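Bear in mind that the values in this text are calculations on the coordinates, not laboratory data. Remember, predicted model here, so these are calculated numbers, not experimental data. Cβ atoms are built from the backbone, for glycine too; each structure is taken alone.
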Structure P
Amino acid sequence: MNRDLASVTPQVERALDGVQRLGVAYSGGVDSSLLLALAVRALGPDRVVAVLGVSPSLAADERAGAHDVAAAIGVPVVEIATHEGDNPAYRANGPDRCYHCKDELFTRIGSDVIAAHRLTAVAYGENADDTRRPDRPGSRAATEHGVLRPLADLGLTKADVRSLAHELGLPNADKPAAPCLASRIPHFTPVDPARLAQVEAVEHALRELGFADCRVRHHGEVARIEVTADDLIRAAASPLREQVVAAGRAAGFDFVALDLGGIQSGAFSLPLVAVTGG
């Protein structure tokens, strides 16, 4: 049974007891948005700041949407530039790429940001289901930086997060998961701005064509497109088929393929982690 707001709110208040001013590492996704909204209920809007890391791995659509959701919640957004792309370990794109990304983010939310916004704690939106996945090395960075994870600590699952977001009326309650653009590049293929831009361009075009939940996996000359099972036939039929192909070629891909497996969370990470044992 999903948790309700009446039972969760006092638990969040206890989890944040002693926090005078909280910075939420915020992406605009439903997890961090829920954390932001719950923090506002517990602390008040004047004691919460959304901190958005901006880099080439953040799509422009996601950046704009994050600002819209934070405005609806009533919390200011502080943008900080992150430079994970300067780190050779991140660019190498091994199974620990997310660790290096989160380590960069939490490092940038450093003493200057903390002092400027009078933060006494930083939290991020890991949920209880995330803690059970072997392909989430970013949580190690949170531990190393002393970042709080109230949703996970309270045992809130992905289903709980969606349910509570609906109960709060968050505008992105039904927003599909949108991992960073780097997740579309196969492990050990280097992450670079050009590949990220190609993925972003095609995904933007797909959303403009009405495919709200989509992924574009970068396989060199091939764009492998994942859409929901309900959208597969629509994507493969004229006139959208020709428009999808045109979008891929406009972004610099020679071939555009539609994956019959549909949307696959962790498509690159999970098989590799299973083989290596994490």
Structure Q
Amino acid sequence: MPTRQERMMKKCLIAAALLAVPLPAVADKLDDLKEQGYVRIAIGNEPPYTAVASDGKVSGAAPDVARAVFAALGINDLEASIAEYGAMIPSLQAGRVDAITAGLFMKPERCNAVAYSEPILCDAEALLVPKGNPKGFKSYADIANDSSARMGAPGGGTEEKLALDAGVPRDRLVVVPDPQSGLKMVQDGRIDAYSLPVLSLNDLLAKSGDANLEVFAPVEGAPVYCDGAAFNKNDTALRDAFDVELAKLKESGEFAKIVEPYGFSAAAAMSTTRDALCAAQ
């Protein structure tokens, strides 16, 4: 019968053997997605960044770039979920989506919360206002200084934060669920200005055909932002693989062919880096 000392020695040897075996706790995300055959993405349905047609087809500059990059990685399909911007990162962190491709601009808190790709889409902020801009708004500070003014912005989005930072009181800053609602609120006089990026408001106004509204851009004092595809912090290997194929897309000229018909500048995205943007914003 083994002695107590021999039993202890056996336990130690078993423990050492187990530690020597690599644990399969974290599977390779890219291999998982290839086997799955599709990538779950979060989008905002905000043309020209993202759009969902009546038949459910997902388009827009951000998903189109993502589709090309993931196809190069061996994943041919995208499964999109529409979400408010404030809900996208929590959804990514909870594992409900694999990536965010929605014009989610790089900001310090976001750079700390997600693993961004290199830049994809760049834009500036704008205001949708009545024709002639009767209140003369040129900045978020102008809205803050007009005690009668009410402004609309996406909940949890860049424009909401910029307006709050400029002094717009919370009780005069209306959270708007989607662009069409923002347009209607300006038309009805429920808000005096609705803020989104330039391209989004230009697209919204063009589709509305409303000659009684106009877009003021760029908002003075507001920075120019760039987005990137956002991944879970645990999926940096997937992000790195995405960056490799994104760089190839940019170098080949295919990137410009995708984003420029939507009105974005390929040169702007290629002129900066994730590190520079996360440090600057």
Problem set entry | Among P, Q, structure where log10 I(q)/I(0) by the Debye sum over Cα atoms at q = 0.08, 0.14 Å⁻¹ as derived comes to -0.34, -1.03 | P
Exercise. From which structure (P, Q) was distance in nm of label points 7 Å out along Cα→Cβ at positions 244 and 260 calculated, if the value obtained is 2.8?
Worked result: Q
Exercise. Of structures P, Q, which gives 3.2 when distance in nm of label points 7 Å out along Cα→Cβ at positions 52 and 124 is computed from the coordinates?
Worked result: Q
Seminar exercise, completed: Structures P, Q compared on FRET efficiency 1/(1 + (r/R0)^6) of positions 68 and 172 (r between Cβ atoms, R0 = 30 Å, to 0.05): the greatest is P
Exercise. Which of the displayed structures (P, Q) returns the greatest value of FRET efficiency 1/(1 + (r/R0)^6) of positions 100 and 236 (r between Cβ atoms, R0 = 25 Å, to 0.05) on calculation?
Worked result: Q
Seminar exercise, completed: If you rank structures P, Q by relative contact order in percent (Cα under 8 Å, 6 or more apart), the highest one is Q
